[in-house]
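Just below sit the structures, each encoded as structure tokens.
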Structure P
Amino acid sequence: MSRDPVMTDSYTHDGNQHQRASREDFETLPRRVMEVLERIPGFEGNAEIIDYMTQVLGLYERGDYYEAHKYLIASLERLPAFEPYLLYYIRVCERVLAIPLTREEKQYEAKVKQYLRHSKWLRKFTKAPLLKIRCKWCGRYTDYIDPDTPTFGFDLLANSCRVCGRMYPVPSWVWDSLDGRAYSYYRMSFKEDAFYEEFERDYNPMPQCQRRLTKK
């Protein structure tokens, strides 16, 4: 992903300028993430593209990186204007898929597939496997934590990977979007420098968030 366009600590919505990491930013973020895609020329009325994006949103948030990646690439091929908005999701998928599964992880996947093959009636009498998902940072299976689970600024482990320790390990269509990452950057939501370094490689934030300024 290129460093263009320049990212700023404000954004425009409904003709008005707002500050990032504000309450208004948080409350309107899910709607704005979808609106930006819907405004791309060629999206509206394109039944195939709408179906692809509906599919990929669910697949990505379930951690089905392989299938999500296929739909992301297919969507980009059919509508190249998606590129600035889909490249980060593609990067996450490719990062996770490049990490081989351990023997234990393969066994876990086999148990999940076996459980899902049961009828709904039989599932009532069968213990479901512990809900896990592959961390979008390290690719290892970790306990599922809702991406919106708060840390309140002090309980950082409340939403961290149980393996690598990085915060917010579950893939999220909203928080992994351009505007979602910008919110996290200016709110300084992460404890790890890696998030800020990656964001600054992708964009040219002006000004940089206070965390980065105090690091220098």
Structure Q
Amino acid sequence: MNLSRPVRVAAATSLVVTAALSVVSILFEPEFPADPTDRLTAIADGGTSAAVSAVAFTLSQLPFLFGVIVIALYCFGRAPKLAVAGGILASLGGFGHTVFGGIALSQLAMADSPETAAMGKVVEAIESGPAIPFMAMGLLGTVLGLLLLGTALFRSQLVPHWIPLAMWGFLVVEFVGTSMSDWAAPAAGALYLVAFGGLAVHLMAPAQPNASNEASGAKMSDA
């Protein structure tokens, strides 16, 4: 789909801002133990760094939502099924992560409470109750959405292949590698910045596929 220049500029800006805020969130994020009480203690010990991480993560979701929708529109002419499915799932992921971001912001206040044990029980109740579907939506929607959008970008041949490869690499390192190595988180942030930054640069490039090329490309199967 041909996108207007203002839309391209807005999308490119959104992708860069999303990646930059995500990297900031990763770099300032304290270690989060599984136990809610210990987690609040870690947040309190993290001080300003923990606050910066939570705020950056939450803020990153708004430009993320716009960015993935534009990616889906960009690929729609050549990979319609993948673009629609990926765009919907990634949008749901962004919404779920926004809710999770709100919970993270509330934990900043809880961490300052002298009643850490009691606040820990509140966090446990939230995370084992109403937050479950939103947390699942954030994780699964983001992973599957970016996986499908990366596949749409790869198959449509609208961007260099290293862009979707970096996007897939981010998913593997962020959601698998972080449980294995302390270096996985910054590596995932770097891959995210490379993927979204590269896509932003491509969207801003003057030479773009014309409508006839996209129409002929729509015949490609993305089953």
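Which structure, out of P, Q, was volume of the Cα convex hull per residue in Å³ derived from, given a value of 154?
Label of the source structure: P.
Where does the value -27000 come from, among P, Q, when helix-only ellipticity at 222 nm (-39500 (n - 2.57) for each DSSP H run of 4 or more, over all residues; to 500) is the thing being computed?
Value -27000 for helix-only ellipticity at 222 nm (-39500 (n - 2.57) for each DSSP H run of 4 or more, over all residues; to 500) corresponds to Q out of P, Q.
A value of 3.0 was computed for distance in nm of label points 7 Å out along Cα→Cβ at positions 108 and 140; which of P, Q is the source structure?
Answer for the origin of the read-out: Q.
Using log10 I(q)/I(0) by the Debye sum over Cα atoms at q = 0.21, 0.29 Å⁻¹, for residues 36-99 alone as the calculated read-out, with -0.80, -1.09 as its value, let me know the right label among P, Q.
This value belongs to structure Q.
Name the one structure among P, Q that mean count of other Cβ atoms within 10 Å over residues 44-51 of 14.9 was derived from.
Q
No value in this document is a laboratory result; all are computed from the given coordinates. Note that the coordinates shown come from a computational prediction; the quantities given were computed from them, not determined experimentally. Cβ atoms are built from the backbone, for glycine too; each structure is taken alone.
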